[in-house]
Structures are given as structure tokens and as C-alpha cells.
1. From which structure (P, Q, R) was mean projected area of the Cα convex hull in nm² calculated, if the value obtained is 13.1?
2. Could you tell me which structure in P, Q, R was used to calculate distance in nm of label points 7 Å out along Cα→Cβ at positions 108 and 180 as 2.4?
3. Identify which of structures P, Q, R gives the largest calculated value of distance in nm of label points 7 Å out along Cα→Cβ at positions 44 and 164.
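What follows draws every value from the coordinates through simple rules; no lab data is involved. What you see is a predicted model, and the numbers here were worked out from it, not measured in a lab. Cβ atoms are built from the backbone, for glycine too; each structure is taken alone.
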Structure P
Amino acid sequence: MGGFLYGALLQWRLDLRSRTMLITCYAVPLLFFAIMGGIFVSVMPESKETLIQSMTVFAVTMGALIGLPPSLVEIYRSDIKNVYQANGVPLPLGLVLTNVSAFVHLGIMSAVLSMIAPIAFDAKAPEHPGIYWGGTLFLIFVSLSVASMIGLAVKNTANTSMVSILIFLPSVMLSGIMFPSDMLPRAFVIAGKLFPATWGYRLMTDGAFSLQALWPLCGIFLAACLVCGVLLKRIQTR
């Protein structure tokens, strides 16, 4: 219990001085929303129907893939790892606490977007709030699991940023939030299905609960959890 409290306190202090989390979970998504939301509505008025879902997918994907990995690198590739071990804190706890923190931040950002969009751009509120929020929360879970793989696998911050961007860009561009997926070449459509953002967006915009969108997310989540388990064991033995 003491180890858990110490780890929670340490993670709280790290979050307080983390500019990366502030920028990726709040500043950039809000700026993207302010600029691209107006462009979408002006160029494609019909985008009001799914503007909230599109902006949510962007915010969640960016906050997870670009915001979380640097925090994990800071914990497991620095002296913080030694501090954890010296104070009897289980190393997996760092992964759990960073994910919980990021989950809360992304949930708050999603709520803010869903409240602002109807006021700022006359966006249509989701017809099925339960499906929208269920899809949002599950997308956050899955996106954070993929981000955790990056943070545990890459050894330094510079490489982490590069890998994160390489995964973030196709996730957003091929997910269907920028333009309809049927406008893309078939190869790009297939590639887009490898990323959680595509299935999360489909799950949030479907008029009913869709197992076809849920199962791929479950598969990605389970695979990411297995990889994270292997990576944590390697880190513990070093």
C-alpha cells in the first residue's frame, strides 16, 4: 500500500510539470478544433453531423500517441526507475498510473469538445449518447494501450516522438475523419483498418452498437497488452 501511494504521489508531481501532456491533450486539440472545425463546416456543411466525433477521434489519438509515450520513457529510461525500485514500488505501477492520468485528461477533453462544438459550429449532438461515449471511452483505452507499447519499446525521447508521429499521422489521415474513407485508394483503406482511430470513429458514428467495429478494437487492445507485458518483463530484468 505504501508503494502504491508513493508511486501515485510521484506520478502526480510528474504530471504537474509535464508540458507535453498539457499541449497534446488540451492546447493542440482545441487549436485544431477551432481552425479545422470552421473549415469543415464551411466547405462541407454536412460535416456538422459528425463534427463532434471527428474532433474527438483527433483529440484522443493525439493525446494518447504523442502525449503518453514521453511520460513512460521518463519513468523507465531514467533514474525514476531506480527510485521506484528503491522504494518498493512495482514497476508496472508506473504504466498503470500514467495510463489512468492520460485517460482522465482525454476524457475531460472529449467532454469539452462535445459541449463546445454545438455552440461554436452548430454541430449536431450524437443521436445515441451511450454509443458515442462508449465508443469514446473504448477508443481511449485502446489508443493508450498502443501508446504504451511505443513508450516501453523506444529508448529515448527523440525516437519516441518520431515513432509516435509516424503512427499518429496515418491514424488520423486514414480514419475517415478528414474525408470519407471511400475516397481513398483501396490500399489506404486497408491500411487504415490497422489503426484504432478508424474503428473508434466507426463505432461512434454508427447508429447502433456495432460488433464489426468493436472486435477489431478488442483485438488491437489485447495484442497491445501482451506486447506491453513482454516489454515490462524485459525492463525489469535490466
Structure Q
Amino acid sequence: MSQTRIVEVRAGILKKNDELARALRARFEQAGVYVVNLVSSPGTGKTQFLERTLADLVAAGIRAAALVGDLETDNDAKRLARSGAPVRQINTHGRCHLEAEMIGDFVGDWDLSSLDFLFIENVGNLVCPASYDLGEALRVALLSVTEGEDKPLKYPTMFNSADVALITKMDLAEACEFDREAAHAAIHEVRPGMTILEVSSKRGTGMAAWMTLLQERRAAWQSHAKSVARP
């Protein structure tokens, strides 16, 4: 009986989250803000990558902001704010993921129509965040060269739920004896045909391709939203 109750409670929580996520997605679409959810295990360089992304967007005159999730502290929010983009910290106080309700609370008074992109840096975890829709338009899974090429095979649910995979810290690839072909094969075994980019926040490798992908995905998203809204 206890196991049945656990399943029922989890199903109820996810159902509520999905309903809130749908409402968030509708709000984001109405505001015209493209939301990107970044997910990874701890230590992939996610914060450094997002800081570089925000700085590049701001420098190009593109309006971007970020929500950053951590169990405690606002260290990452302070770091990201150096980019010049608006940043808000979400502390989960022990929860291993962000939920749609948290996102809704933290964007409640934000003028979303003043943004082109909103990035969500999820809590470092490759298990729990896979089950929680945050209303995002794009989910990006990060894998660093220091983690091992088989990480996608160990955490298939997360990589299967993502739209794009980023291999980070490519400046360390040679030192780590990283097997890029094996990593690509592992990602495509879990999610055949998924777009993969190789990046280095430190050296700027792959950042131009990442910026192009963001703009192209947002343009396609806007075009689809207009076609759906057209009577």
C-alpha cells in the first residue's frame, strides 16, 4: 500500500506541474520570450557557459535574462549578473530540481515582453529535472569532456527529453583523452538525430554556432506561434 501511495502522490505532483507549465508556456508565447532550460550534472561548466552566453547576447543588443536554481546561496546569480543581464536566484532549499510553480513565482512581476530570451539554469542533477516541464521552448542537456563519454547512456531519460546536447569544456578534451565519436554515438543512441554542439566557454569555441542555433530556433518558434494563432 505504501508503494501505491508513493506512485499516486508522484503522479499528482507531476500533473499539477504540467498544468502550471502549460500556463507558463502560454504566457511566454504571448510575451514573445523564448525560454531555454539548461540541465546537467554538477561541474559541467553550466554557469560559466551561461555567463558567456548572456554576455554575448547583451553585447549584440539582444535582450536576455536568467533564472538560476541552486539548493542554497546566490553565488551563481551574482556571477551571472556580471554579464549585464537581469538575473534572479531561486533557492530550492533541498529540492533537487526546479518546478513550474517556482518559475511562475519568480517571473510573476517581470515584464516578459521586454525580453527576447529567458534562460533557466536548473539545479545540477541529471535525474529529477527530466520529469519537470518548466514551460520552456528548448531544453538543452550539457555534458562535459571530464564526465565520460557514456554519461548519456547512464542517464537516458534526461538526454532523451532534451532538444539539444552541448559538449562543454572542449579546451580540455585532449588532456582528458575525450573520445568525441563515442560521446556522439552515446547521445544519438539515446536520442537519434539530436543536434550536438561542442563548446568551450573559456576559449569561445562553438559559441558562434550556439548563438546561431538560438536565433534560428527562436525564429522558427515565432513562426510556428504566428501560424497557430492565425485564424
Structure R
Amino acid sequence: MKNLLILCLLAILSFSFGVKASENIHLQEADVDLTDSESLQRGAQHFVTYCLGCHSIKHIRYLRIAIDFGVDEKKVLKDIAPEGAGIYDKLYTAMNAHDAEKWFGIQPPDLSLIARSRSPDWLYSYLKGFYSDPNKPPLGVNNLVFKDVGMPNVFWQLQGQQEAVYKTVDGQKVIERLVLKEPGKLSEQEFDRLVNDLVNFLVYVGEPVKLERERMGKYVLFFISMFLVIAYLLKKEYWKDVD
């Protein structure tokens, strides 16, 4: 029993330290709008182009994307899905687990629920937070939000090269901000939109029925409210003689 209490205490302390560490990071705010079909389509295109090579989204099919986005199936296969994919296919990466572990040391995770487990703001800040770090071979990059991450910056040609500006706090060097040393192909506004569209798509993937759930929820709450009124009136009618 004593050992169990010690384990529980350690788990609580480790969770508390983890929360405190994450609170020290200023997260940028993502503009999530699941009603913006064009943004979701662009986000799906960006995911297939830049992310599907390593990451899968195994809980959704291209057909579901076509239905939810209100897009013709042929358009989805032409503009979003990779060449050779079928409309009933799931978004599986072509990279096998053996090669992934050989190249990155670990298999890249499936991103079906990443927006729900991390949060849209975390994803938005993470994708924009890569910077050059020569002390981190072989990739030579690090991340402001996820220190010592094993993922390369797949957007480096679009975003450009960022460098960290340090300051000293309590005798330790900490990152104050990131500055763009070499510009990329996209302007800052264009790159922000690309990342936001990708995050918007990943939020949709985490719960494709969210808009439908919210619409249905209004009717459910209305029904419950009406039922409570009827139940209260019945209670008064049944108990009026007793009172």
C-alpha cells in the first residue's frame, strides 16, 4: 500500500512539472474555422504534399473528405490524394516502420488525433518553431516548442531559415525569440496561412463530426429543457394533494 501511494505521488509530481514546463512556452494562436471548406481543402493538400511521406491519418478516407468538404470525388483524387490512390483509401503513409526507425530512430506517429492530444495552438506554434541548431546533427534543426525533436523541418524551403536569439535568465541561456535569417519562397503571411490551413485540417481530422455534433447539441439541450419543464409541472400536479 505504501509503495502504491509513493507511485501515485510521483506521477502527480511529474505531471505538475510537465504542466509548468509547458506553461513557460508562449503559444501562438491558430485561427481554426471548420466551416471554411477552402481552408480545409488547402490543409488536406498540404498534408498529402508535406506530411504523408512520413505520417498517416488512418481513421479517415478520401471519400469522407469529399463528402464533408462538399467536393466532387474526382476533384479530391486529382487535387488532394496522391497519384494512384482510390477514393475509399485511408490516408496511409508509404513509409514502412523498418525504414522509419532506421532513418529517424522511431516510427513517426499517426496524426489522426494529434490536434486533440496537443491542441491547435500547440501544433501551430510547433510547425512555425523550427530553427537552425548545429549542435543537433544530423538534421541540424531544433524546435522552440518541442526541444530536441527528431523531425526535420519539412517547410524550410517555404519558410526559410530561422535562428534563435538567446538571453540570460538566472545564469542560464534561454531562447528569447526566433528571427528569420534567410527568407524562403513564401512571405511570412503566406507561410502563416499555409500552417494555419494544415492545422485547421488536422483539427477536422481529430473529430470530423464536430460541426454536426454541435448542431445536434442545440436540439438536445432544447429537448432536455422542455422535458424538465414538463417534469416539473407533472411533479406539482402529482404532489399538490400531498402538500
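1. Values: P: 13.1; Q: 14.0; R: 23.4.
Derived from P, not from the others.
2. Details: P: 3.8; Q: 4.7; R: 2.4.
Of the structures listed, the value fits R.
3. Numbers: P: 2.8; Q: 1.3; R: 3.8.
Largest one: structure R.
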